[in-house]
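Colleague: Listed below are the structures to be examined.
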Structure P
Amino acid sequence: MRLTDYLDKGASLDPAAPCLTMGGKSLSYGDVRELSWRVGRALDRSGIGPGDKVAILSGNDPVSFGCVFGISRAGAVWCPVNPRNEAAENSELLDLFDCTCLLVQESFAPLVSKILPRLPKLTTVVCLDGSMPGAVPFSDWLDGAGTEPWEATPPDDMVMLVGTGGTTGHPKAVMLSGTNVETMSALTLMSYPFTGRPRYLALAPLTHAAGVLCFPVLTLGGEIVIMPSPDLGEFLALVERRRITHTFLPPTLIYLMLDNPALADSDLSSLQCLWYGAAPMSATKLAEAITRIGPVFGQLFGQSEAPMMISTLSPADHVHADGTLAHERFTSAGRPTPLTQVAIMSESGELLPLGERGEIVVRGSLVMLGYYKNPAATAEAGAHGWHHTGDIGFLDKDGYLFIVDRAKDMIITGGFNVYSAEVEQALMAHPAVQDCAVIGLPHEKWGEQITAVVQLHTGETAPADELRATVKERLGSVKTPKQVLIWPDLPRSKIGKVLKTEIRKQLLDDGA
């Protein structure tokens with residue numbers, strides 16, 4: 001399937017139905033389909049043809065997301081770009097992607113002015129909602145582009161190029177195929193509840209998980225309600241007012257939602273599934289969320305190279321048959337999905353038995369085509385015939401996948417392997433802790449010293465010794481942090497992940 005097929009499937013069910021909605025205004029399926037034809041023709045007229053790379057630099061916006069389908073009509077490749085990146089990072093990505101066209105919102109004019117001189121391959125720049133130097137206004141660019149059905153034939157199955165960070169700090173470009181997206185969409189529809197025509201609320205950036213989750217929703221003729229910026233008060237109000245059935249939040253925003261006073265008075269009974277993922281979630285906070293909101297939480301585990309659905313934990317899997325919480329599953333990533341093979345591999349390439357820890361490896365039609373113009377990285381990621389995730393984990397006797405840590409985040413102290421995620425789960429069980437990060441710092445005697453940086457709930461206090469005692473009680477003295485630091489906030493990425501590299505750098509610079 002091409003990306004346009006998801007839109008066309010929804011349009012075939014009812015072209016007048018709302019497709020993309022923001023601020024109470026909707027574009028119908030017919031509107032978005034017509035927009036895609038016009039954008040496709042305009043790209044073709046601008047010399048952007050099948051296989052060319054087109055980037056969109058925009059906040060969450062219906063027209064911007066609608067242009068994704070115009071890129072697909074032209075047989076071109078969609079390159080999502082995070083609008084929160086710095087100029088140098090976006091410049092590096094656009095150059096790496098070989099982008100020849102950029103569709104951009106006017107608010108990013110200062111950023112574009114910095115990066116354009118560095119991007120000679122970028123021949124067409126279109127301003128989506130106004131005007132800026134060096135860009136053609138969207139309305140002028142579309143002028144004369146017909147509204148009749150039209151599409152070009154792509155040269156191959158690549159539909160997306162997605163930037164991902166590398167161990168060297170330089171990004172790699174993940175080549176995702178139509179088959180990858182089709183597999184992900186099929187797994188979404190078979191793994192989670194969908195009753196009736198869904199209404200999906202996109203608060204997180206459409207350049208990330210919130211965007212690709214739109215495709216399965218479109219196949220059911222669902223409505224996508226877009227939030228231009230993250231506001232948890234407005235999020236709760238929209239779920240109630242628009243009777244939202246599906247949404248996605250990273251764990252950090254779920255923690256903040258639990259602290260939001262408006263939650264107690266919000267009617268969230270329309271929710272069928274609230275997906276969470278992109279970072280580990282506290283089992284304690286998850287239990288609180290289910291108790292307060294209901295058994296609607298669905299976990300997903302994936303990565304750019306194998307999007308979203310390596311394993312899933314459906315809402316039903318969060319509770320036992322008698323309705324009690326299935327606490328023993330809360331630290332798992334669910335079960336491997338039906339269309340993927342998941343195994344645990346040793347450093348030498350040997351597949352390990354149940355219960356043994358090693359690198360999580362995956363194969364199947366969910367796995368990327370490879371890294372764009374980087375055969376060495378592609379070969380390394382695909383060693384021994386499996387895609388290597390870089391995550392350490394194990395499979396239990398019931399087939400549940402447990403992610404112990406990122407391989408690079410494992411701490412070796414006094415000859416023992418300590419997984420930071422395990423220590424973080426123990427710290428998150430303390431009621432005063434809102435979020436935390438555990439890292440290893442160099443130590444003359446132990447090799448590495450376990451160090452925890454903790455963010456407390458507003459107004460809460462907790463002595464470091466008390467937090468250390470919480471971990472010791474659960475995990476023993478070897479895994480207890482030697483040092484606990486309280487910070488008012490933790491450095492985070494654009495999608496809310498805690499940046500351990502930044503924490504480590506700051507502590508080393510401070511001589512900790």
Structure Q
Amino acid sequence: MKKPIRALALILIITLMFSSCSKRDTDGTETTVPVQGEEGNYVSSGELGRVRLPVSVEDSLNPFFLKGSRNLSLVPLMFDSLYIIDDKYLPVPSVAIQAQQDGLSIIVNIKDGILFSDGSSLTSADVVYSFYQAKLSPSYKSQLAAFASVQANGEYEVVFTLSAPTLSPLSLLDFPIAKLDTADNSEQVPKGSGRYIYKAAEGVHILEPNPYHREQNDLLRSIRLIAIGETVSPVFSLETGEIDACFDDLSSGSVRRADAAQTSAALNNLVYIGINSNSYVLADRAVRKAVSACIMRSDISTRVYSGNALPTTVPVNPAKTSYSFFTDSTEDGIQALESLGYTQFTSSGVRKGGRGVLSFTLICPSENQFKTELSKSVANSLKQAGIKINIREMPTAQYKEALTAGSYDMYIGEVRLLNNMDLSEFFKPDGALSFGIAADSPVRQAYEDYVNSTISEGVFCQQFVDESPFIPLVFRKGVLYFTRKVEKEVMPIGAGLNAYANIHEWNVDS
């Protein structure tokens with residue numbers, strides 16, 4: 001394929017007219033710093049002071065070797081994928097054109113004419129190479145575990161083979177595509193076909209607009225990457241004026257109060273209460289369902305997560321569903337408990353009757369502020385219904401031991417679900433999240449029927465609510481913090497940590 005004339009003209013202009021880049025220091029002065037291009041030539045970085053983002057030089061910028069969310073949030077800027085995930089958790093073609101599924105085989109046709117940052121064409125060989133790199137990587141191996149293999153079928157067609165029937169497999173194909181043989185080790189920054197190219201020299205890191213990108217690029221909108229140590233909060237760097245935006249997945253367990261603008265960004269993290277089915281009272285599914293109804297999830301979203309969470313009673317993200325089983329009425333739960341015979345109270349005000357006293361032990365890891373505050377919020381909700389919760393905070397290692405031993409009635413859990421809302425680890429007999437779920441729970445069969453498309457998602461969720469093998473609370477989000485000087489609406493999109501989705505449109509006045 002011939003290189004586009006416009007792209008060649010841009011390269012020529014950049015090479016001839018610029019040999020250094022302008023950098024705005026925090027004191028407002030201008031300095032000139034050379035920036036090394038991909039092929040060793042010095043090229044313009046545009047106005048580096050326009051937008052600044054954090055980068056970890058302690059982590060890799062190879063998407064198949066990186067480990068932290070800081071650099072992971074930069075990946076969509078540099079690399080395309082077969083599909084992107086929209087705000088409804090649906091797969092939208094990007095490099096792909098269309099797909100056809102026949103049993104366990106999925107044929108995906110890819111677009112002709114997409115170019116890598118060196119001007120070479122993206123083909124099926126690059127997709128196959130990237131798939132196998134991603135399948136071994138820390139960031140993508142879980143979502144690709146459902147696939148047994150992929151092979152090229154011509155220059156612009158690939159055939160994926162699933163290991164077993166899988167929910168919405170196209171939703172799992174948002175792994176980054178790198179050029180063949182450019183992503184073999186952690187020191188390499190692979191060639192991608194995304195909007196930006198990574199370049200660095202003499203301690204300066206930038207994302208330069210990719211002149212071969214299929215959408216028009218503004219050459220004045222380069223992004224300066226500011227190296228920030230892993231132990232330093234990028235939010236602090238934003239407040240001190242070193243950077244203009246940063247994404248926080250809130251894995252620290254708290255929302256930072258920052259002197260900056262902010263917006264929520266999707267994470268698909270399900271926060272839930274696990275139930276020990278060996279607890280005599282909680283072995284009754286009607287009791288579990290009533291207890292779930294007594295919990296005020298809107299309070300959890302607002303008070304615990306500062307609004308960065310979506311309340312839910314089912315293990316499917318509410319952003320995806322067109323139905324809702326959600327109600328926030330403790331009174332409904334109380335009525336359900338009374339209909340089950342829990343109409344009496346102990347001297348300390350704890351409801352009893354039916355199978356016994358509604359007093360339970362709830363364990364949670366003590367290091368995470370979200371989870372300790374969540375435990376208190378749940379206990380307070382249930383107290384209003386006459387249910388006593390004895391909270392046991394413990395170090396994570398001890399918490400895991402208690403889970404394995406079954407030494408609890410309830411536990412606070414959190415898991416980042418895949419984009420296809422896979423729940424198999426809850427319902428497989430040896431699943432990593434199957435703590436407390438009875439081996440004969442009918443939801444196990446209902447989930448298998450859902451995966452095999454013999455029942456709908458809505459029917460499965462109704463059966464889940466009726467059985468309540470565990471109690472979903474909220475889907476937690478992350479936060480994108482940004483300077484108030486951004487002269488454009490900031491719009492994170494989809495579920496692929498694409499927090500900086502429209503950064504090419506931002507303008508930050510100094």
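Coordinate-derived values only; no laboratory data. Values in this document were obtained by computation on a predicted structure and should not be read as measured data. Cβ atoms are built from the backbone, for glycine too; each structure is taken alone.
Colleague: Out of P, Q, which one gives 21.2 for Kirkwood radius over Cα pairs in Å, for residues 71-318 alone as computed from the coordinates?
Modeller: Comparing all candidates, it corresponds to Q.
Colleague: OK, next. Quick check on the output: 4.2 is distance in nm of label points 7 Å out along Cα→Cβ at positions 159 and 199, derived from one of P, Q. Which one produced it?
Modeller: Q
Colleague: Sticking with this one: Taking 0.9 as the value of distance in nm of label points 7 Å out along Cα→Cβ at positions 367 and 399 derived from one of the structures shown (P, Q), identify that structure. All intermediate terms of the calculation are to be shown ahead of the outcome.
Modeller: Details: P: 2.0; Q: 0.9.
Source structure: Q.
Colleague: Name the one structure among P, Q that helix-only ellipticity at 222 nm (-39500 (n - 2.57) for each DSSP H run of 4 or more, over all residues; to 500) of -9000 was derived from.
Modeller: Structure of origin is P.
Colleague: OK, next. log10 I(q)/I(0) by the Debye sum over Cα atoms at q = 0.12, 0.13 Å⁻¹ computed as -1.11, -1.24: which structure among P, Q?
Modeller: Q
Colleague: With relative contact order in percent (Cα under 8 Å, 6 or more apart) computed per structure, which member of P, Q shows the largest figure?
Modeller: That would be structure Q.
Colleague: Right, another one. Which of the displayed structures (P, Q) returns the greatest value of FRET efficiency 1/(1 + (r/R0)^6) of positions 231 and 279 (r between Cβ atoms, R0 = 25 Å, to 0.05) on calculation?
Modeller: Working: P: 0.75; Q: 0.05.
Greatest value across P, Q: structure P.
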